[in-house]
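J.: Each structure below appears as structure tokens.
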Structure 1
């Protein structure tokens, strides 16, 4: 088992910092919707539409542009996209109209998604195979640290000096990330030429479709509860309003450990382990229905929900990359974009499902409904594991594996 070199540790640290900057820029606007609504004289729901538009642009634009840009060398491409990211944040900081705010966030969303995909691809190509799970987990941790540190800090800056100042702050973080990337991103990682049609065709493989749905359902299960956690804390657990922020802070800290645990799971046959992790997640979510009768027990259940939240991210990220290596080598960068897109789809699914339950049923029912969704994720993980085992047997017997394509695709 090889240890990381000093250069690889520096690269890992920089990519962690990059995802922290990207996560802060993406999530901080949620804490500033009231300020934006007042300043631009728009309804808060209109301001909130910017968040939905960001997620939609991320989900649609990321895989397409990642496929288009895959032919370019990663070093100049990442620096160029970071430059556009900085410009997008500057335009947001300069926004005095809703139209400019909306457009600037769309620009930022698209390059954010591509940068995440490239960061994962660079990491997987630059570190020893046995270290990929740990390194990718560290990089993903940048997002959870952004929600724990970056978002509260950015929100405080916005409340103190105006919401425009927050995006001057994220622009500055982008400049620092650009400088760090210019000295740490490997210059020898070449692109691979392939048509957009053939790369997108990678998603037609049944194993890829199932793998895409697994994190979407797992995150969807969590977000069925998490989206409505604030009213749940107040109405069901009777947590005083002044302590809601503290609960969210502690929850965010727990999710950091969730990402690190996910890195350990990814180190060896992660899909096999996730079959049972999702069943545990289902039990934890459903247990909230019973533990909500007690404040302490309810908070313990919520902390375990956070601990299970990101356990699948590293495994799924590596799984997509490995599937591309086996079947569509030229779609490797495109494959790297699928995990974060799937997570965004899961957030949308969970939020919508939680909204339906809270409107048509009792708020406490989000717990067991989320548990059912987690069971669905487990079933897909069982199917995925079975397909992998079958494909492994076929390769060992030199039989053609369905959907295989060589590097010329």
Structure 2
């Protein structure tokens, strides 16, 4: 199952002193690369996983893994970690668990139907050099992951999930998605689900520690309505949650990620634009895919531009996915006054077509802080490859606002 590829793409580290950052592109794994997640590996290397293939939703999409060794200036050749010929495998996560294993967690769906997704996993006892056989992690379908688990003080594992459901008579388009937290007290063998009340339209739940004690957790969400980043909290270690509420950062129905820094600040990477910036509207994420599944005729998609379906809001697709911004908060994410744009562009995402280079999004970021205090960010660049950027927290905090950077190569 494991394949290795190489690429002629220049993947050396490039200091960009004028912009206060360093840029390192990962080797491409084919026509399309998307949805990176970073993690520190047990041996101190930086790991990155993403999905790649022809186009999101097609069955040749699989999970890829690369390492950046400590002190190295180039990522290793990517290794393929999944290969289900019948499903599109997406949204991978690396989890360096307290049980000594490195976990890979990802989804696998049929065609463009996220409501058919199952959550799968593999584990490694040698930092990702070899892996056991893939298996389903959770029961049921329609469950999706994007953000890494959180380990609670009592040792329980909390895995944030979102549930993909189609409205009656329509294909899945994100209109009825909401969030859950899966909790395991036996190192991932069994899980129970905890509801996040009022989370309709809130997905990609991202857990970070709060500032009000060991049982205080914060969660941040992508919004299907392309309005604002959403936030909620728990005071009992994730057993119960408040309903998500907007924070003053626009969201474009695309992924965000938040982490707690050593300084106490929160850092968030995102596209701070909302639906008001959209020039047009897509029907769904997968409206380009011809559905020829063996399950028979698929139900229709909702009409593009419709505001409601059976009295419900519809997910908004097509808001530009740029700039890629790094933001800081001093108040547990209630406000985000410090911002730097890591890269800018028009962010056009009206197509997921990578073969014809029609997509220009900067999206699906991941952020970590390293032992040296520097911030490590990875994100999709034009769905062609994954870009890795390194910068200092002080560089982001230096300005209360960012006038924007020129589009970069």
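J.: Taking Rg/Rh (Cα atoms, Kirkwood Rh) for each of 1, 2, which is largest?
T.: Numbers: 1: 0.96; 2: 0.93.
Largest value of Rg/Rh (Cα atoms, Kirkwood Rh): 1.
J.: When you work out FRET efficiency 1/(1 + (r/R0)^6) of positions 118 and 374 (r between Cβ atoms, R0 = 35 Å, to 0.05) for each of the structures 1, 2, which one comes out largest?
T.: Values: 1: 0.70; 2: 0.45.
Once FRET efficiency 1/(1 + (r/R0)^6) of positions 118 and 374 (r between Cβ atoms, R0 = 35 Å, to 0.05) is worked out for each structure, 1 has the highest.
J.: While we're here: If distance in nm of label points 7 Å out along Cα→Cβ at positions 54 and 302 comes out at 2.9 when worked out from the coordinates, which of 1, 2 was used?
T.: On the way: 1: 2.3; 2: 2.9.
That value comes from structure 2.
J.: Out of 1, 2, which structure matches 14 when relative contact order in percent (Cα under 8 Å, 6 or more apart) is calculated?
T.: On the way: 1: 25; 2: 14.
Answer by label: 2.
J.: Thinking of 1, 2, which structure, once helix-only ellipticity at 222 nm (-39500 (n - 2.57) for each DSSP H run of 4 or more, over all residues; to 500) is computed, gives back -26500?
T.: Working: 1: -26500; 2: 0.
Answer by label: 1.
J.: With distance in nm of label points 7 Å out along Cα→Cβ at positions 134 and 286 coming out at 1.6, pick the structure among 1, 2 it was computed from. Please report the intermediate quantities before stating the final value.
T.: On the way: 1: 3.6; 2: 1.6.
Matching structure: 2.
J.: Using the calculated result 5.7 for distance in nm of label points 7 Å out along Cα→Cβ at positions 38 and 206, pick out the matching structure from 1, 2.
T.: Details: 1: 5.7; 2: 1.2.
Matching structure: 1.
J.: For distance in nm of label points 7 Å out along Cα→Cβ at positions 150 and 174, the calculated result is 1.2, so let me know which of 1, 2 that is. Mind dumping the intermediate values first?
T.: Values: 1: 1.2; 2: 2.4.
Traced to structure 1.
Values in this text are rule-based calculations from the coordinates and carry no lab data. As the structure is a prediction and not an experimental result, all values here were calculated from the model. Cβ atoms are built from the backbone, for glycine too; each structure is taken alone.
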